[in-house]
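Take a look at the structures below.
Each reported figure results from applying straightforward, stated rules to the coordinates on display, with no laboratory input. Since the structure is predicted, the reported quantities are computational estimates derived from the model, not experimental observations. Cβ atoms are built from the backbone, for glycine too; each structure is taken alone.
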Structure 1
Amino acid sequence: MILNKIIAGLFLLFFLNGCVQSAALLGPAYTLASSGNIYQAGLSYGSNQAVKEITGKSPTENIKSFVEDKKLKVEEEESQEEFFALVKSRIEKTSKIIQLANQ
């Protein structure tokens with residue numbers, strides 16, 4: 001029984017990897033096959049469809065966009081800190097030059 005699940009999982013992984021997003025029932029079908037709980041499979045399918053209806057994206061696409069947004073915010077903060085440090089150093093250099101010129 002375990003060997004059949006492993007073979008089925010590998011089959012799905014290798015041969016259906018490119019069409020997973022278009023196959024809306026693949027996740028709930030796997031949930032139903034592995035757990036035997038039709039309520040859990042129905043809840044999985046229903047929640048996926050609700051997320052897709054509300055956001056226009058699949059749950060996987062939503063997670064990907066959240067991660068990318070987080071990366072962009074971190075990069076923005078780092079670039080702002082670098083910019084402020086650069087401006088501060090330029091102001092200090094200019095102040096020193098002006099002070100030397102006034103003496």
Structure 2
Amino acid sequence: MNHLQVTADKLPLPVREHLMRGQHDAAVSLLVNEYQQTEESAKQLIEEYRQNLRERKVALEIQVINEQQAKEAHDMHQLWWVWGVRIALVIASLALLYLMLRSLN
């Protein structure tokens with residue numbers, strides 16, 4: 001029997017493996033039999049664990065969205081800068097062409 005402190009943040013690996021396989025009852029039994037949890041506390045721990053997973057998933061999705069938006073903003077800034085330089089070069093070229101043609105007259 002294990003006397004480890006079991007929390008929703010740190011469910012033992014065998015319990016998490018049962019949950020990943022969809023074996024909810026086996027996970028509860030393991031917590032009750034090997035980790036000295038009552039059936040009610042085992043179910044509560046599993047529910048808290050699942051809630052923590054959902055919260056972490058949402059946080060990761062938000063992080064991914066924020067990173068994508070930052071990349072898009074950077075790309076847009078870079079695009080504006082490149083086109084600005086191109087337009088400035090075209091204007092400078094036209095000005096030089098105008099000055100050259102004017103000097104011929």
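For the reader, a short list of remarks on this structure follows.
- Which of 1, 2 yields 2, 10, 11, 12, 12, 9, 7, 6, 5, 5, 4, 4, 4, 4, 3, 2, 1, 0 [P(r) over Cα pairs in 5 Å bins from 0, in percent, calculated]: 1
- Structure with the greatest value (metric relative contact order in percent (Cα under 8 Å, 6 or more apart), set 1, 2): 2
- Distance in nm of label points 7 Å out along Cα→Cβ at positions 40 and 72 - highest-scoring structure of 1, 2: 2
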